[in-house]
Structure P
Amino acid sequence: MKILFINGSPNKNGNTAALAEALLEGKEYETLNLADYRIGSYGQTFEDDQLDEVIAKMKEAEVIAVGSPLYWHNICGSVRNVLDRFYGKVENGGLSGRKLYFLFQGAAPEKWMMEAGEYTMKRFAKLYGMEYAGMATDKKEAARLGRDV
């Protein structure tokens, strides 16, 4: 089974990566650090934009774990750019058959912030045909979800 962890944190070995380690303990997986990719905002066009590389890796995976730190009360900008840019680039149902996990962490988030992030990821999964497998906000939750990966 091919597993892809998309890390939205600029800290490649930080808390978001630690959640992925707990979720995917004992499993082989590839990490894609969005900080290493140039992905413009929706509406921008750059010749060296790398979103297509990210999408290709997602299409190769059977399990996708998206990790985001909580910045400004929501999903971080690098993950948001990827989600926004899917629109019109990937067909509805274009990632059917894949399982999507969401790793979302931050310092003292409020309940509504977590709910908003999870709502976004559930909608993203549904639109592109993925099975939404759940959200983890700490290592204990990630380890529990990881039993079903």
Structure Q
Amino acid sequence: MALAFSALAATGAIAQKKYGSEAGWEILVKDDMGPGCLIKKANADGTQIQMGIDAKGKMRGYMALYTKADANVASGKKIPVLFDVDGQKFSGEAEGQVIGGYRGAYVWVNNADFIYDLAKKNAVTITPEGGNPVVVKLAGTDAAFKALKACQEAQ
């Protein structure tokens, strides 16, 4: 499957409204994305994963990974990233962002269905160039993505 990843520009603090929660994931509305909706989960190790839909213009998906740990990430810095989704590998370029005490990066996904398809997967391993791999377990994403779709339809 061909899938292109490209950077999402750092946007600073953006208003997010809580839509609900499902299976350990928060569902939020992000006004600057059309509005679009996202799911967010904080892991015990202090990492936070966000996956969502940008509904401005042609719908597209995005992923973001943040940590409160000291990470070698600067706002606007381009970071080559490898993604392993249950053994299927993708590469792309993320753009660093520092926001609200978290350091991390966003990456656009050129196919919004890729985000929804993650509900059928077990884990995604994200490895930034020069960094340690971060494994994101996708347990509960089936229910969370159903809520994300409902959120998108309500906007």
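Here are a few things to note about the model shown:
- Label whose coordinates, when log10 I(q)/I(0) by the Debye sum over Cα atoms at q = 0.19, 0.21, 0.24, 0.29 Å⁻¹, for residues 38-85 alone is calculated, return -0.69, -0.81, -0.97, -1.13 (choices P, Q): P
- At a computed 19.2 (mean count of other Cβ atoms within 10 Å over residues 30-37), which of P, Q: Q
- Structure (P, Q) behind the derived value 26 of relative contact order in percent (Cα under 8 Å, 6 or more apart): Q
- Structure from which 41, 34, 26 was derived, Cα extents along the principal axes in Å, options P, Q: P
- When distance in nm of label points 7 Å out along Cα→Cβ at positions 94 and 110 is calculated for each of the structures P, Q, the largest result comes from P.
- Value 1.3, calculated as distance in nm of label points 7 Å out along Cα→Cβ at positions 46 and 78, assigned to which of P, Q: P
- Source structure of the calculated read-out (helix-only ellipticity at 222 nm (-39500 (n - 2.57) for each DSSP H run of 4 or more, over all residues; to 500), -11000) within P, Q: P.
None of the figures in this text is laboratory data; all of them are computed from the coordinates on show. Since this is a predicted model, take the numbers as computed values, not measurements. Cβ atoms are built from the backbone, for glycine too; each structure is taken alone.
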